[in-house]
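So, here's a batch of structures to check.
Just so you know, all these numbers are worked out from the coordinates, no wet-lab data involved. Owing to the predicted nature of the structure, the values given are computational and were not obtained by experimental measurement. Cβ atoms are built from the backbone, for glycine too; each structure is taken alone.
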Structure 1
Amino acid sequence: MSSDFAVLAGSTIVFDLDGTLVDTAPDLVATLNTLLAEEGIAALPLGSARAMIGQGARALIARGFEAAGAPADDATLDRLFDRFIDHYRAHIADHSRPFPGLIATLDRLAAAGARLAVCTNKRTDLSVALLEALGLADRFAAIVGADTAPAAKPDPRHLTLTVERAGGRIDRSVMVGDSASDLRAARAAGVPVVLVSFGYTDIPARDLGPDGLIDHFDQLAEACVAALAVPARPCPASALPL
């Protein structure tokens, strides 16, 4: 490992899960479409539904039914939620796969002395199940879903708790994500943020103004080195993209 990467030793690289580490859209949207079919509603195309992912299952159901022209009230969402979880758990890695270059990049970061963690709005049990199914769970010092945090991203406490559980320091951390929720959590915690251009977001990652932007995981180690050189710059939520 080049001496240029020495700054990574002792750092904590925190990853979002859906749309950042793993392309989970095929299985999530397939589960959503199963629910729509059970309600007699036409399926949504994968391409248009991808951007609905990232805020947890309940939000995906709500956004999906609204997009299909059949908004669901709270009682309906409550009924559909358990069905969604049961179906998704049974099909959690049918088609979900790590994004290209991820495995080699995790190896590269670990070899440089970085600890790795996952901060996701997915439920913790589902996150662990997915990463275990893909043989990735053991690579992360902490996997913290929204249900085990004081509040979900973009609340910064989700990120700070993840770093704490990984045994890291917030001032030596980088958030790697794909959406405004990841950027807002990082900014509020004073943590530099690198976004991927290939994730799930209705606002292009480039337009969110991250400290770094990558198009392929081959670029991540260099982006994290550069991000760790950026002074922490907490920003009020009102100044961040919604």
Structure 2
Amino acid sequence: MTRVLLYATCLVDQCWPEIGLAAAALLGHAGCEVLADPAATCCGQPFCNSGYPAAARPLAERVLAQFERSGAAALVAPSGSCAAQIRHYPGLFAEDPGLRPRAAHLAARTFELSQFLVARGMTQAPGRFAGRVGWHDSCHGQRDLGIHDEPRALLRSVPGLELVEFPGHDACCGFGGTFAVKLPELSVAIADQKLDAATAAPIDVLGGGDASCLLHLRGRLQRRGSRLRVMHLAELLAHGLPGVR
């Protein structure tokens, strides 16, 4: 049985724990022994995005030590942005001959959830979901990790789920981490442009692979008074399983 360290991410831990439970259920269904470190912390991405890589290094070292201590064969995150950040750890330690090879070892064994499930050979999602789902391609997932087909293949395998492509599915949601804090008006305008297309489409749910994007879009939908639901990929794939809504 493959031992996997589930890196839940800060936003899942603090704002949307249902995603973590669903991801754990999916990994278990895929035949993995799922580990989670309750002392897990931020991956350091906000510091790097803000231009302070030195401040991210202590956090990266902590993630690296937790992975090594776990004895896991892979680290899996239900987030393209956090997985991409960890993949870039070797660059954070480019001048450190002791840490760089360890960071490269972790980077090579870090996967976003849909990537890992498809690589493990999952062709049939274990859950069931009745409804039409529009998929949001997150920036880090599609542009940094090259994710496109994996979530779509998994969603199409869910009994009762109809995947609907809508215009602008691959456009930024406007969150961008600290971007939304520094430039809130522009962030909202970008989100509204995407949601105009999503709400005009014949969908019941807007799905995605990053809690950050989905929290941002859900907030705007609530402000607009929309009844369109927002769900993470893990929730859709594991819907109806024991312990998963």
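Highest-scoring entry among 1, 2, by distance in nm of label points 7 Å out along Cα→Cβ at positions 57 and 73, is 2. When helix-only ellipticity at 222 nm (-39500 (n - 2.57) for each DSSP H run of 4 or more, over all residues; to 500) is computed across structures 1, 2, the figure -13500 traces back to 2. Computed over structures 1, 2, FRET efficiency 1/(1 + (r/R0)^6) of positions 49 and 209 (r between Cβ atoms, R0 = 25 Å, to 0.05) reaches its largest value in 2. For mean count of other Cβ atoms within 10 Å over residues 121-128, the calculated result is 15.5, so let me know which of 1, 2 that is. It must be structure 2, since only it matches.
Taking 0.9 as the value of distance in nm of label points 7 Å out along Cα→Cβ at positions 9 and 113 derived from one of the structures shown (1, 2), identify that structure. The structure behind it is 2.
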